[in-house]
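Trainee: Structures follow.
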Structure 1
Amino acid sequence: MSDAISSPLPSSTKVFLVDDHRLMIMGLKYVLGDEPDFVICGSADSAESALEWIEATQPDIVTLDISIKGDIDGIELARLLTGKYPKMPVVILSMHDITAYGVRAREAGASGYLSKGDVPSFLVKALRRVLAGHQAFGPADLVESVSDW
């Protein structure tokens with residue numbers, strides 16, 4: 001089944017990952033590594049490190065968790081990133097429920113919010129959707145049919 005969003009994307013989309021759990025970073029690299037148009041350009045486990053590496057790598061999109069190491073949480077990091085790089089979408093990927101943090105994420109400038117419990121294909125769809133200029137706040141924005149479940 002084709003994606004609902006079919007705008008042309010760059011041949012190689014650079015993705016930067018922010019999460020303080022190595023296993024999560026490895027899982028994201030595995031999921032996104034199967035996609036020929038995504039390249040992981042770096043990862044960080046804290047906002048401070050992310051800010052430094054994002055400046056150096058200039059990714060096309062960032063995924064980040066809310067609970068990360070350091071004094072700055074993911075919501076504030078999203079606010080900092082979208083303020084500094086307004087054309088670079090940020091997608092929150094968190095264990096925290098969207099009803100508790102979705103509004104705060106949107107207010108911070110995030111283009112999307114997914115649960116770490118969602119199926120991996122939703123992450124790929126969410127990234128493509130926000131790269132095409134849309135928002136992706138939860139599975140309802142991503143499901144095309146019952147077969148996606």
Structure 2
Amino acid sequence: MTTEFRGDLQGQGHAFAVVVARFNEAVTGKLLEGALDAFERHGVGRDDIDVVRVPGSLEIPLAARRLAETRRYSAIVAVGCVIRHETRHFELVAEGATQGIVQTALETGVPVLHAVLACENLQQALDRAGGQHGNKGYEAAVNAIEMANLLRRLRAD
């Protein structure tokens with residue numbers, strides 16, 4: 001008989017952190033609002049959510065790593081926004097942030113959910129921060145709850 005494991009979307013009993021970049025705050029602020037709304041709608045109390053602000057997206061992995069190492073959080077949501085301009089800097093920042101986020105999760109065993117937008121322009125970013133493409137901060141927080149519950153179940157069995 002096959003056993004299937006899934007995480008549910010009940011946030012009670014978990015603590016979460018959100019690491020949010022201040023750069024492009026018009027976008028990251030909306031992503032943060034979305035994440036906080038998702039946590040609240042899924043039963044996570046405000047006292048069980050910590051918000052850590054960092055200068056930009058490249059600083060997210062280090063802060064997330066430090067938070068994960070405390071073992072206080074069931075999952076961490078990484079919120080940032082990188083918008084393409086005239087140089088390759090956009091690509092370097094987006095790739096560096098993503099690699100650091102993934103590495104942090106794999107090395108610590110704490111889920112770090114990726115809500116670092118990499119967009120061609122401001123409108124694309126706004127569309128993903130509560131506009132016509134939803135709110136990626138909200139989605140990442142929901143996924144954080146699911147992963148926290150899934151990993152709890154995997155540890156219990």
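Trainee: For relative contact order in percent (Cα under 8 Å, 6 or more apart), the calculated result is 34, so let me know which of 1, 2 that is.
Mentor: The value was obtained from structure 2.
Trainee: Where does the value -15500 come from, among 1, 2, when helix-only ellipticity at 222 nm (-39500 (n - 2.57) for each DSSP H run of 4 or more, over all residues; to 500) is the thing being computed?
Mentor: 2
Trainee: One of 1, 2 was used to calculate distance in nm of label points 7 Å out along Cα→Cβ at positions 83 and 115, giving 1.9; which?
Mentor: 2
Trainee: For structures 1, 2, which has the highest computed value of mean count of other Cβ atoms within 10 Å over residues 107-114?
Mentor: Between 1, 2, the highest calculated value is found for 1.
Trainee: For which of the structures 1, 2 does the calculation of P(r) over Cα pairs in 10 Å bins from 0, in percent, for residues 11-98 alone return 18, 46, 29, 7, 1?
Mentor: Computing P(r) over Cα pairs in 10 Å bins from 0, in percent, for residues 11-98 alone on every structure in 1, 2 gives 18, 46, 29, 7, 1 only for 2.
Trainee: Next question. Given a value of 20.4 for mean count of other Cβ atoms within 10 Å over residues 91-98, calculated from one of 1, 2, which structure does it belong to?
Mentor: Comparing all candidates, it corresponds to 1.
Trainee: As an exercise: Cα extents along the principal axes in Å, calculated from one structure in 1, 2, equals 42, 34, 29. Which structure is it? Mind showing how you got there, number by number?
Mentor: Working: 1: 42, 34, 29; 2: 54, 35, 30.
Attributed to the structure labelled 1.
Only the coordinates and a few stated rules stand behind these numbers; no lab work does. Bear in mind that the values here come from a model prediction, so they are computed numbers and not experimental data. Cβ atoms are built from the backbone, for glycine too; each structure is taken alone.
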